[in-house]
Structure 1
Amino acid sequence: MERTLVIVKPDGVQRGLIGEITGRLERRGLKLVGMKLMQISRELAETHYSVHKGKPFYDGLITYITSAPVVVQVWEGPNAIAAVRRTLGATNPTEANPGTIRADYGLDVERNLTHGSDGPETAAREIALFFQPEELLTWSRCTDPWILG
């Protein structure tokens, strides 16, 4: 099973979309194995977004992600990274496919509601930034045979 990180960004929290975003991922068949509401520190934000350091949007991104609470989640399932990214939609909401979270609720690339890991190595690094191993659960759902075969 693959695990991936999702962040409901400040705009998603402020707009009351935590439940909608979480529900869509649950209905997709993914399993939630960790979740917390938190305020991201500047230091954590800079570590998380270090790949973007030096880009024109970096400072604004750091200011934005630290501006209000976020919800960080870890989701598990077969091909969880791809499943999450398709459910979230393209980074730019105006280019996202209809029916995705970003297409349905977003208008601006800088306020695109969510972050999702883009690959296995990134997911492992990001999960470790936000969660201690003991904060992630391993559990079975009674619906797993109906979802996973």
Structure 2
Amino acid sequence: MQVKEIMDQKVARIGVSTSMQVAAELLVLTQASDLIVVNQAGDFVGVVSEGDLLRLLMPDYDEVVKAGGSLQDAFRFFLENGRDLAQQPITRLIIAHPIAVSPEDELLKVATIMIEKMIRRLPVVADGKFLGTVSRADIAWAILSKNSGKS
């Protein structure tokens, strides 16, 4: 069974100039853990992850304490950082050249990559164009449901 048989083609895409606020809103609305970044021609550019976005916002609590600050000071920095970054483009967060799979890849190969690298979802790319994504859940469903009753 190949990726093209089960991949999700209805995936939110964002452009390289999308603001961090809009990216965060899309993460909430789609319940995705990452967003696919494409250029104007629809070429796959990379991925922005929710973890990287949150890490960018986080204060270095140890540094705040070393400087004589408190948890409240760190939280205030957290909020200020959010205000300062909200309208900035996601460009610096783009993971260029992430692990991507081909629509012709076999599911066992993709599942192995996901388990070994602890990745929940991978972009499906062919000839530089983003086609969709495949998730651990997609693969489990395909193997357990689509394949049931077959010898």
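What follows draws every value from the coordinates through simple rules; no lab data is involved. The structure presented is a predicted model; accordingly, all values stated were derived computationally and were not measured. Cβ atoms are built from the backbone, for glycine too; each structure is taken alone.
Here are a few things to note about the model shown:
- With mean count of other Cβ atoms within 10 Å over residues 46-53 derived as 18.0, matching label from 1, 2: 2
- Distance in nm of label points 7 Å out along Cα→Cβ at positions 30 and 70 from the coordinates reads 4.1; which among 1, 2: 2
- Which of 1, 2 leads on relative contact order in percent (Cα under 8 Å, 6 or more apart), largest value: 1
- Given 20 for percent of Cα pairs over 26 Å apart, calculated: source structure among 1, 2: 1
- Which of 1, 2 yields 2.6 [distance in nm of label points 7 Å out along Cα→Cβ at positions 38 and 110, calculated]: 1
- Answer label among 1, 2 for the case where distance in nm of label points 7 Å out along Cα→Cβ at positions 22 and 102, calculated from the coordinates, equals 3.4: 2
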